[in-house]
Structure formats: structure tokens, C-alpha cells
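Since every read-out is calculated from the coordinates, none of them should be taken as a lab result. Note that the structure is a prediction, hence the values are computed from the model and not measured. Cβ atoms are built from the backbone, for glycine too; each structure is taken alone.
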Structure I
Amino acid sequence: MAERVMNRWIVVVGGILVQLCLGAIYAWSAFTGRLTAESGLYQFSKSQTQIIFSLGLLSFAVVMALIAGKWQAKVGPRVVALTGGIVMGLGYILASFWSDFWGILLGVGLLGGAGIGLAYVCPIATLVKWFPDKKGLITGLAVAGFGFGALIWIKLTSGFKFGPVDLTPGWTGLFGAPPDGFGWSVENVFLLYGLLFAVLVGLGSLVMVNPPSGWQPAGWTPPPAAKAATTGGVDFTATEMARTWQYWGLFLTFLFGATAGLMVIGVIQLFGKDALMDAGTSEAQANLITGTAWGLFGALLNGFGRIAWGWMSEPLGRKNALILMSGLQGIMMIVFFFIGGSEIGLYVGAAVIGFNFGGNFALFPAATADFFGNRNVGTNYPWVFMAYGVGGVIGPILGGYMGDRQAWMWAFIPAGVACLVGALLMLTMKPPKKPKAAA
């Protein structure tokens, strides 16, 4: 038994490695400045950068729902995670050779998102089975790497400098320009990242293995039947789940939170630069501040938020945690528009929004397991996660559209109000009842 307990923590390590690479989708802001520079080679509009980002998010969610959930249930998580890493890597490699709008849209957007969608559910579905005693905490750990990954992939392009602290003195990142004048192009970075993603996700996938049938942690007893409806002991199929109003309540609340968070991730460098320069900050300083805002504060707190909200949801209860998280996010989204023109405001806003946004990925898979069963979470959660794909279209494109028209308020305020509506919606949430005919 001791050996099995050790094995389940090895699966955690592999899952985090996989998620560190998949989190590169949140490093898209590292490329938007280069792609939209008026003096650069690309000269994309803000909307074009967000269309690429949105397609990646939509592809991620659709592939996860339609393919990954059922496939990993049939062949096991290892094969599906490995395939996801290869597809994601090939997408970035393709974009490195075909680097106009359509090439990047197909490579980073469609294929990159599809690869993430294949691999993402594997650590979650596997670890919920290994850790039925710690679902909230372990789903937080499983997806924390996704948030922390953005920090790594962003800072690789700009150097690991955080305000006055420079961890890589003399090196200004892959995009930087050292004294010899050399800096990597967008194409070069896509190629490097594609190779790394394929190799590292492949390594992590080696330990994506389900526990033996009937296995349970030492010293843990499944909850009594009286509590089974809220602790994952009652299993719904995806069809049964979709017929409950609880599914649609979770879907809409996730949709609102995803819309807000993904919009900020997609446009924070663009919005922050506009707001700071309007307040009198130089362009060079604005670029440094906006890169730090999400590259450090947002990405770091996004990762910590996944662990913290998962941990807090155990004593608070999943419902109360979702209410609190959605409410705080709604307030911060509204406030962020008004404080984004100052350096401190941009840092605080990015940190709080990143922290709350990260909580979605710990709370919603755990809530799905609680309400609709531990055994089927690998096939059920992808359908809850479709809300993320829809939010990934609405949020970034709304932000890019309003940004092109210098009407940022009409992006942030509606997104904040939607999160507040989600908090109110969660107040009505009650455990679903298994249909008698299918029991």
C-alpha cells in the first residue's frame, strides 16, 4: 500500500509537467506586442491577435469535449496525453515556417489548441481517481502548472526581470536585443517552443496511468450513502448530467468567469499600454510594466489561485467557494478598468484577476466530480469545460474589438457584471438527483 501511495504522488509530478507546457496558451500576450507593432514585420490588428487566441481556446475546449474525454476513458490517459503533446508541438512548428496571420491561426490557434485539449483532461481525470480523499486540493495542484507555465514561457521571451530584481542579468530574453544586436524572431521562438512542448509533454505522459480497479487510499473510507450525492458517490452519464439544471448553472458560471479572465489574459498588454501611456508613461516603460503585470503577477497568482481555491473549497464547501470567487472577480473586473492606468493598479488587478481566474480550474472539475460522480469525471468535465471555449471566443474578441475602438470600458464592465451574475446563480445551486429510471 505504501508503494501505491508513493506512486500517486509521482502521477502528480507528471501531471504538473504536462500542464506547465499546456499553459503556454496563456503566454500569448508575449507575442501580441510584436505582432501589432506598427514598425514591425507583422502589423496585425488587436482583433487579429485575439482571433488567434480565441481559436486556440475554442479548439482546446471542443477537442477536449468531443475527443479527449471519451478517448482517454477507452485507451487510458498516457496515449492521449502523448498525442496531445505531439499535436501541440507540431502546431507551433508549423507556425514557425508559415508565419503570416493564417499560418499562425492554423498552427498556434487550431493545432496548438487541439493538442492542449487532448492532453489537458488526462492529469485531472487520472488524479481524481488516485485522490478521492483530496479532490479539491489535488485538482488545484494538477492544474497549477497551467498557470505557472505562462510565467515561464512569457519570461523566456523577455528575461526573468521582476521590477528591480533581475534573475538573468545581461540577458534580455529571446526577444531581447543584447549588445550584439541579436534577438530571436517570433518564428524562432515558435520553433523552439514547439520542440520543447512535444518532448516535455511526452515525458510527463509516461506516468499518466489510472490506479488499479477498486483501489482506494490507505485509511480512507468512501463517504456514506447519505453524503454520496455531494461527494462524488452518485455517477451520472454525460447525457444524464446535461438534463440537470445544475449542469447549466455550472456551465454559465464558468462561462462568465472564463470570459472575464481570458479577456484580461488576451488584452492586458494592449490595454495596459494604452492606459499607462494615456497617463503619461513612456512607451518603453509601459511595455516593461505590462509584461511584468501578467508575466509575473497574473501568471504567478493564477498558479497559486488554483492550489489555494482548491484547498479552501474543502472547509468552505465547493458552492461557497464558487460564490466567493465569482463575486470577487466581478468586483475586480469593474475596478480594474479604473486603476489600469497606474503601475501599482495594473499589478494589483492582474494579481487578483489571475488568482480568481485560476480558481475556476480547481473548483469546476471538483464540483463536477462532487455532483455527477468521481468515476465519470473524465467524460463529464469536458462538457462543463465547453464553457471555457465559449468564453474564450467572447472575452478576447470583445476585448480586441473594443481595444481597436479605444472603448475599453465596454469590455471590462460587462465582464465584471457577468461574474456577479454567476455568483448569484451559484447561490441557487443544490445537489442533483439521479433519475430514477436510470438508477
Structure II
Amino acid sequence: MDKQNELVIEIEKLASDGRGLGHYKDKVIFVEKVCPGDKCRVKILKENKSYNIAELVEIIEKSPYRVKPFCPMYNVCGACELQHIEYEYQLKQKKIIVEDAMRGIVEDEIIEDVEPSPQIKEYRHKIQYPIRQTNVSKRILAGYFKPKTHDIVNIKYCPIQPEICDKIIEFIRENAPIYKIEGYKEEKHTGLLRHVVFRVSEKTGDILTVLVINSDKIPERVKDFAQLLYDKFEKIKGITVNLNNKKTNLILSNNTKLLYGKDFIEESLCGLNFKVGSNTFFQVNPKSAENIFYYVKNYIKANFNKPRILDAYAGISTFGLVMADLASDVTSVEECKESVEKAREVKKEHNINNISLYCMDSEQFFEEELSKNHFYDITILDPPRKGCSGKTLEYALKLTKSTIIYVSCNPSTLARDLKFLKSNNAFIKSIKPFDMFCHTHHIENVAIIEITK
């Protein structure tokens, strides 16, 4: 290492957060914006006991898997950090990320190849734009944050989301100031418009637009502006306002009001039509999500005859409703009231009579089911990124006669929870990764866990 703390390393693989990983002597070096196979000169920024963090100075020899990013904003936007890597090679690296997370818990052989996304551009159907405003010119800025900052990259074109969203957000930029709708100032917690959220139907192209405002009531100028927006774009089928005046990083509060049109869009998965509202959870990549549902459905069909199914952390009960035709009965539990209401509408529309829907915390519901000696052949767990609590897993083991199907968007918390299940005599049969979030380090997994009692 020279006086400038520069050294030459070869990037061996991607770490779990998408950074490149190499070694210098016996020390791990993490570097952003590199590709496995790159030979590069890096500068050490931070030294730790077991690893160093470095920045890229120059690429001496390019990896054969390095490609030109297709997005013109790639170098400044923090959203798609793997666009410089060939897509098929991204999938191989994501499998390695899963294998590394599961080291010591399962053998690599049970981890299957990553299922590619059917669509790698315009795949993202939930878009959340933070809104800011320049101090001098008072221009509205809308886009994504620069890496590791809350500085806005003013995105005019984003190739991973439907093109119509670019047109709508540009219209908002140009016309919001006319209606005296100012952008949010995070440092001072002032300004009105905090975020614009789009839910876009892959099936129809219809859009639900959510204006998130820093207020506890809706000003008339917001209603007037929303009317303009609703009249301008035929594909906007509804506009809601989310009232969020708390100093928080949460984008949406639980207080959403419908202004115009419908408060949902319809999305189709596995032959069923689902209603997706402002606050309801639904996968951002519907085509990849459908691959997951069919994978789970095919597994259940091949291994069970009319099982009792428990669907937990259910969202709008997508899993429960899709699996209902295979089951004797389905019990679905979700704590978001809006999601449960949307699930009830789908249940009624499709005349699905063997599913029961409960609005409750999963851990609490599991405890109550155990007290009633209610047991299930299959439990489907689809928790948020933080995974399940130890108590929830403990209850799931007791409630489930045969199989837990665990769907996770976070390999590290999945590994933690699988380790707990394994230590309690469960058998991890397989892990199947799916590429839900193309060109990012994120990876969805479906784990099949057999209960041994």
C-alpha cells in the first residue's frame, strides 16, 4: 500500500449489499460500482479490524461480465446499483449471496438457481418519488436519493418503471408551483408535498396516484391540483391524499383520503383479480410475483390433497386466495385493515367461500389459534424484511403439522429464522431464489421447511 492508501485488487464476488468484495493479503476489501472479475485500483477510505472500505480509482482490467448501464442516470442515482453487470451474471451473483447467507445452515445443493424476472425493464409497478424544492428558483424536484444521502436526483426518465410515470411526474413538477404547492423541506419539516406514489396495474396500465402531504387536512389548492391531474391523464383512475405531518422516514401514514375516482387499481395474478390500494402491500414486480405463486401452488398440488392452509403476514391475502382452490380451507391473517378489506372484496368477487380473513397481528393470532387447538397442514409465512419474531416461529412450529413455506425478501433475516427452525428440529428441504428487484442486490426467496415431530 502506498502513501495514498491505494492498492490493486481483483473483485471476487458481490457482498450481500451489492458491493464488490476482494482481498488484499488476508483482509477483505469492499468496493462499490465494481463487477466480479474486475482488476482495479482502489483507495482505502476506512479501516476496520477485519475489513476495509475502499473507493474505486480506476479499472485496470474490465470483467467480461461488465456492460454499459442502460440508464443515463446510473452514475448518480442510488436505485439500480448492478446495472453495470450483465443480467445473467447478476443472477449467478445473487445465488452466491444467498449461499453465503445460508453458510453453516444448509448445504449449497439445496439452493436452486435464481428464477429470472420475465421483465427487466419497466418492471417496477410501485413507484415512490420523494419531493423537494430548490431554495432559490423554487423548482420542484422529484426523483430518487443519491446513494447514502437524502439529496434528490431529479429523474426525468427511469427505464425500470412504466413510461407514463415519467410524464405524470414531469407534469407535477411544472404545475404544482402554479397551485402554490411547495416541495417538502426535510431539515425544517416544512413544505406541503412530501412524496408522490404511483400504483400501476401491469394488467391494464391503470394508475392510482397518491399525494403525500405534510398536513393533517387537505387544502383546497391540493384538491384543485388533483382535479387537474385527474382530468389530464386518462390512465389515472384514482387520486388519493395521504396525510402525513409527522417527522418520520415512513412514506405513508395510515390516514388516506380519496379525492377522485377509485381508491384502488386492479391487478391480475394466477387468474384472479386483486384490488391494490394506497396502503396495501403488493409485490412491485407482478410478473415475477406470479412466478412465485405458481411455484408455491405447484409444490402444494404435487404434495398435498386438500390441505388446511394458514396464510400469515397475508397483505391482501394473495397467497391464501390463490391457493384456495387446492385447500379444504384457508385462514388468512393480516394486521393492515385496508388490505383485509381489499381481500374481502376479491373473495366476494370470485365467490371463494373456503377462506377466512382476520385483521390481527400474526404473533397474537398464532397464540390464540394454539389456545383453541387449531392446527394446519401448511403455514405460509411472508413477513416484512425484518423477518419473524422468535415467538411467531415457535408458534408456527406448533401450529403446523407438515410444512412451513417461508417467503422472504431478505436473505440475512431468512437465514436467522431458518437457523431457529432448524435448531427446533425442522428440516429445510429447499430454497428457491426469485429475481423480484432486477439490477439491485435484493433477492426474494421461497424456503420449503418440513416439520418433524
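Before moving on, here are some points about what is shown:
- Answer label among I, II for the case where relative contact order in percent (Cα under 8 Å, 6 or more apart), calculated from the coordinates, equals 12: II
- At a computed 133 (volume of the Cα convex hull per residue in Å³), which of I, II: I
- Per distance in nm of label points 7 Å out along Cα→Cβ at positions 33 and 209, the highest-valued of structures I, II: I
- Given -24000 for helix-only ellipticity at 222 nm (-39500 (n - 2.57) for each DSSP H run of 4 or more, over all residues; to 500), calculated: source structure among I, II: I
- Given 0.10 for FRET efficiency 1/(1 + (r/R0)^6) of positions 137 and 201 (r between Cβ atoms, R0 = 25 Å, to 0.05), calculated: source structure among I, II: II
- Answer label among I, II for the case where distance in nm of label points 7 Å out along Cα→Cβ at positions 337 and 369, calculated from the coordinates, equals 2.4: II
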